[in-house]
Every structure is written in C-alpha cells, then in structure tokens.
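These are the structures, in structure tokens.
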Structure I
Amino acid sequence: MPLIIRLKEPPLNLIVEGEIKDEDEQRYDEIFHNQIFMVKSSKGKKNMVIPLLRECNIAIIQEVDQKDVDEMLEEQEKKAKQMSQQRGGPLISSPQYIFPGGRRGKG
C-alpha cells in the first residue's frame, strides 16, 4: 500500500511503498522520541502518523490507495501545465550565453 509523506518545508508530498501497522507504534515512538500521534481514518482502514516534534520536517505520514495516488499525480500534472501556460513556457530554460566579439585590448 502506498504511503504519502507530507513535508513541512518545502511543502512537498513524497510517495513511497510501505504500510503502517498497529504494532509499529513502538518503532515510531523511537524514531520521533515518543512525540507522535497515531490515528486511524473514520472508516478504520487507513492509518496515519502525525509527528508532534516542532523540529521534525514531516507533517504527516498517511496510508492511501493507489487510486488516490493516481488522482494526486493527475492533479499535479494539471497544475504544472496550467502554470507553464501562464508563464508562457516551462520553468526551466537553457541560458543564452553570448561571447563578446571584436578585438578589444589588442594593439
């Protein structure tokens, strides 16, 4: 089952393969120094880990379905196309280097 790791700074979603099991609470306590909050979704299927450490860059770790991941990727792709159209081109462009011509300094 895919996991989404949401970072605080920069605001970024990382998608990894994994699973959050109920018995993993002790392992997460060790990683986050006993400052985590583990919850289940209202449907009781998906687990979520919320680190409470202010210094931690992870906002949330959440189990999702592959369908949710596909929808998220489509949405990001639409936003990227929209931003590219607003700018008039892609965000990354090749630099235009111009070397000076003529014979300066010789004589």
Structure II
Amino acid sequence: MAPSKPDRVLNELYESVANIFEQAQASLANHKKNSVALFKIHARAAEVTQPSKSGNGVKLVGEKAFQEVIVDMISRVLVVKKGPANADRIVKYVGGFVRFMNEKGECFSF
C-alpha cells in the first residue's frame, strides 16, 4: 500500500532539502533556482497538519518537520570555520533564501 500524500511529503522532506543544499554548495549560480525549489518544498510541507487533541485547532506537523530539517542542515555548516568554499556558499544560500522568503511575504521562523 502506497503512503498517503502527507506521509510521502514528510518522508521525502529530508532527502529533498538535502539535495537542494548539496546543489547550493556546488555553485552560487543556482541559488535562485534552489530558493524557488526550497520554497515549494516548504509550501508542500506546511500543508501537512493534524487536528489538535482538543479539537479546537490544528498542529502544524509539516511546518515543524521542515524547520527541524532546515536547522539540521544549517547546524552542519555552523561548525565549519570560515574559508571552505562549500560552507561559505551554503551561508550565502541561506541568506538568499531568507531574503527570497521575505520578498514573497511569507512568515518564516525557526
């Protein structure tokens, strides 16, 4: 039996984000394309919700999962000293992605 769409989105989240970060560390030229792709992944993940236990609202399960993956990816770079080109590109990419999100008018918080 195939997993449901929300389950599939969450199961593929880590790999999808990791692929984008891998591409972003290779070149500065693809950062805009990767920001668009990461934005789409974020939007799909944000659609995954669950009813709260009290029944009065929803739990943002996908949003939380996306945030955890992003923090994991960023924390891997933060331990690297300044200098390696790959790490520097990721720092620039994250800054560019945050700028892209702000331009889109989306609320993005860790």
Structure III
Amino acid sequence: MWKELAPAIHRQRMIIEGTLSNPLEPEAMSDYVMKITEVLNMTYVTAPILNYDEKYGWCAYMHWKESGVHMYSWDNHSPPFFSVDIYTCKQFDPVDAVDFTKGFFGAALVDIVWKE
C-alpha cells in the first residue's frame, strides 16, 4: 500500500535495463555514471565508486547533490546484463536518459527496457 508522505518533495525514479553483446567493463560503468550525470544536469558530490562481488558482478555508484545513480552488471549472465537505477529530487526527462544509454552502448546493445 502506498501513501504519499511528502508531497512537497519532488522525487523521480527510473530503471533502465539492457543486455549487451560483450561484458561490461568497470571502467565503462564509471564512464557511464559520470556522463549520465552531465546529460541529466545533475551535480556530482563524489567521483564514481566501484564495487565487485564474485557472485553478482560490478556495481558503480555516483552520489549527486540531487540524489544519485547506481549501475549494476552481471557478466556471468548470458547475454551480459546491466541495470541502472536513477533516483533524484530534481526533475529530468526520461527520454534523455534512454537516448543517452542507447548511444553510450551503441552496437553492443542487444536489448533495452525502462520504466519510471
């Protein structure tokens, strides 16, 4: 059950997921979260933070003044899979995020889905 607890605070969430023809390298994840920060006109607080777990794969996180973005990759999944979780208190255009993601991965992108 959902109840609006803070109607005066803008919150926007978006999930973008996709499959790739090649595994996603951690450097590319770092690059992605930095560039989507610019595309969505957010203000970064920290540089990208990367973590790795042998069972699950890589995670990249970037803290924004307006909230933040997480990116996860599962290299041992066939085909390689990624998930991006955007949460912000500043409005952004979801089409900008999807278009950027499509362009970022280019021909390596096999399939992409998203929802708000």
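Taking -9000 as the value of helix-only ellipticity at 222 nm (-39500 (n - 2.57) for each DSSP H run of 4 or more, over all residues; to 500) derived from one of the structures shown (I, II, III), identify that structure. Value -9000 for helix-only ellipticity at 222 nm (-39500 (n - 2.57) for each DSSP H run of 4 or more, over all residues; to 500) corresponds to I out of I, II, III. Largest in distance in nm of label points 7 Å out along Cα→Cβ at positions 63 and 87 among the labelled structures I, II, III is structure I.
Computing Rg and Dmax of the Cα atoms in Å gives 22.9, 83 for which of I, II, III?
So the calculation was done on I.
Taking relative contact order in percent (Cα under 8 Å, 6 or more apart) for each of I, II, III, which is largest? Before the final figure, lay out the partial values.
Numbers: I: 25; II: 29; III: 38.
With respect to relative contact order in percent (Cα under 8 Å, 6 or more apart), the highest-scoring structure among I, II, III is III.
FYI, it's all coordinate maths here, none of it is from the lab. Everything numeric in this text was worked out from a predicted model, so none of it was measured. Cβ atoms are built from the backbone, for glycine too; each structure is taken alone.
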